[in-house]
Structure P
Amino acid sequence: MASAEARRLVERVHFTDDVRMMRRGGTTNQLAADIAYTLKKFPNHYQALMTMGDYSLKVKLNPPPGAQYTVECWFDRALRFAPDDPMVKTVYGLYLIKRNKHKDAVAQLEAALAQAGDNANVHYNLGLAYFDLKQYDKALKSAHAAYRMGFPFPGLKNKLERVGAWREP
């Protein structure tokens with residue numbers, strides 16, 4: 001396992017704010033190359049995984065230029081590197097929701113929930129995935145759990161209200 005100082009060095013040089021915000025690369029002209037470098041050193045770097053997925057969606061290429069591997073390969077590597085890390089599964093689930101792969105997103109988010117225990121963020125995003133699959137009862141159950149734990153955004157509740165599936169707990 002790399003030290004905190006090694007991580008800070010990689011983030012300072014390769015995973016800069018400009019890279020994180022998808023403005024420009026840190027050491028190369030290819031933004032994805034800096035994200036890939038970060039993921040080679042820290043396979044389960046949540047922000048880098050999320051940025052790689054978002055950048056791929058932004059440029060509509062998978063893999064994005066300079067990434068070497070598809071986004072799914074980066075996630076597969078992270079899952080093998082840290083199989084007990086629920087955040088990797090959560091971030092992967094979020095990416096899959098953005099790709100409209102809701103069944104796969106549910107599988108990742110359910111696995112994250114099983115590992116993390118009750119987590120408002122995971123419940124909320126799992127509810128969104130269930131909603132997109134039109135599994136409104138499951139979405140409602142996840143929404144109730146997320147809001148009970150203090151999740152601040154009303155988006156899932158609003159979606160359920162629009163389809164007449166919201167009920168107060």
Structure Q
Amino acid sequence: MSDSDIHESPTKRGTVASLVIDASPHRVFRAFSDRSRLARWWGPDGFTNTITEFNLRPGGEWSFVMHGPDGTNFPMKHVFIEVNEPDRIVIKHLDQHLPDIEYDHDFEMTITFSPQGSATLVGWSQIFDSEAEWQRVAEFVIPATAQNLDRLASEVLNTERHEPSE
């Protein structure tokens with residue numbers, strides 16, 4: 001995959017992106033629902049993750065630390081608003097209000113997995129609580145979204161050959 005395969009459109013309060021992955025929605029969804037696989041691909045290039053809690057159900061929490069390539073740790077806490085396997089996941093990011101880090105922000109993310117023949121169109125919508133908040137983080141979030149989708153596609157395609165057929 002490459003950024004040219006990703007379609008991304010910034011909005012007033014966020015970004016909407018999509019990418020077609022050559023795998024079924026069930027297989028793409030599994031890259032999200034399996035916490036060890038999720039830890040491998042989540043986040044922009046160079047980031048790794050340590051997941052401390054992952055309860056994939058409406059109202060369930062997802063807590064983790066994103067480790068930046070420079071060694072900075074970013075504690076994250078999300079709540080799953082909607083989980084509809086294998087079609088859709090809606091997540092609310094809970095602002096951590098950490099005094100040393102200027103990235104605090106609230107957003108809602110919707111990830112969809114729509115069949116496109118034997119492939120899946122992954123939709124990725126990240127909407128921030130305010131236009132000002134979005135403007136502050138857009139320069140980072142726009143390329144990070146493309147990198148995240150690329151990493152998801154790589155995880156699915158690299159793992160697919162080892163998974164049983166449906």
Next on the checklist: When helix-only ellipticity at 222 nm (-39500 (n - 2.57) for each DSSP H run of 4 or more, over all residues; to 500) is computed for each of P, Q, which one produces -20000?
Outcome noted: P
Checklist entry - When mean count of other Cβ atoms within 10 Å over residues 73-80 is calculated for each of the structures P, Q, which structure yields the highest value? => result P
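To which of P, Q does the computed value 15.2, 48 (Rg and Dmax of the Cα atoms in Å) belong?
This figure was derived from Q.
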Checklist outcome for this item: The highest value of relative contact order in percent (Cα under 8 Å, 6 or more apart) among the shown structures P, Q is in Q
Checklist entry - Looking at structures P, Q, which one was distance in nm of label points 7 Å out along Cα→Cβ at positions 17 and 145 calculated from, given that it came out as 0.7? => result Q
Next on the checklist: Quick check on the output: 1.4 is distance in nm of label points 7 Å out along Cα→Cβ at positions 33 and 57, derived from one of P, Q. Which one produced it?
Outcome noted: Q
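Coordinate-derived values only; no laboratory data. The structure presented is a predicted model; accordingly, all values stated were derived computationally and were not measured. Cβ atoms are built from the backbone, for glycine too; each structure is taken alone.
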